[in-house]
Structure 1
Amino acid sequence: MLLAMFDDALKANRTYAEDFTLGDMQAPTRKGFAVVTCMDTRIDPLAILGLRPGDAKIIRNAGARVTDDVLRSLVLATHFLGVTEIAVMHHTGCALAGRSDDDVVADLRNDGAATAEDWTPLAMPDPDAALRSDVHAARACELLPPSVTVEGWRYDVRTGLVDRVLPT
């Protein structure tokens, strides 16, 4: 049954490729913008922010957390792909919000998943503190050019509105 989704996705790709128009697009962002956001299916970053393919770099992970890998992507995007402004966009109703790492690990183990001792889910018992921490991590990254601006935003999954929580 799961393989049907693979087949459906690849079939849809063939249809998409018939009218593909992005092949000549340049890699640098047209708007100098990057968004770090969650992988939550309720989030469509381009539509939410009135953007089109090529306008921004979109970096997604569980919880929109600014991890070492996100910083790696942002450093490369700022140095090679024209990014000058970064929004770290958390959202309401996140599965990691209001929970501790221990809670998440316990739930994973109860579900039969093994977890490594040095692995952390980066849960957010205090979503506001988590957003502050993530924005601080990006702003403090010495490999990002000093001219890069970083803000913290929150997307409301019920209303579709984005609020500036931590402006520049």
Structure 2
Amino acid sequence: MSSQLNNAASSRPMNVVVAGLGGQGVLKASDILADVAFSAGLDVKKSELHGMSQRGGSVSSDVRFGERVFSPMVPEGEADFLVVIAADQVPVNTWVLRPGGVLIEASMIDESSLPNKKSINVALLGVLSRHLQFPVEAWTAAIGRNLPEKLHEANLQAFSMGRAIEQR
């Protein structure tokens, strides 16, 4: 197992923040991640900050998982991963990353190659999945459980594209 997942199984929870703008699928991406971790038998807590989400405002969701998680909120400066769907939200949210934390941002994905550009959130989960040792099957099952069937194919393709991105 990678050290990232070993951290999740230790006393310190794994901390992931997903951020972007309303309508970009921030909450859906965090639902999928929480589903994967829960399906692996981990304790999972999730919280959301909606802001002006219905008008394209900032949205973020904290997902914490591990052997035992007491709070849904990622403490300031302790995110292991920051997944940012909107480029202009990177500087707004980098304060949550711990030293050595991993930033996963939309610029890592060629949106024009996605089967549906609204699948950028799931493509970024594909990138994140390379850092966590959950099986690919757990991710694809969670995508299937959290999205309508008509969106499965495009999102599974987007996830695979994200997984294919070389880690930086």
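A short reminder: the numbers here are calculations on the coordinates, not readings from a lab. Please read these numbers as outputs of a predicted model, since none were measured by experiment. Cβ atoms are built from the backbone, for glycine too; each structure is taken alone.
Figures for the structure shown
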| item | result |
| --- | --- |
| Identity of the structure behind 22, 19, 15 (criterion: semi-axes √(5λ) of the Cα gyration tensor in Å, calculated), options 1, 2 | 2 |
| Which entry (1, 2) yields the derived value 3.5 for distance in nm of label points 7 Å out along Cα→Cβ at positions 16 and 120 | 1 |
| FRET efficiency 1/(1 + (r/R0)^6) of positions 80 and 136 (r between Cβ atoms, R0 = 25 Å, to 0.05) - structure with the largest value, from 1, 2 | 2 |
| Which entry (1, 2) yields the derived value 45, 26, 19 for Cα extents along the principal axes in Å, for residues 24-103 alone | 1 |
| If mean count of other Cβ atoms within 10 Å over residues 64-71 is computed and equals 17.0, the structure in 1, 2 | 2 |
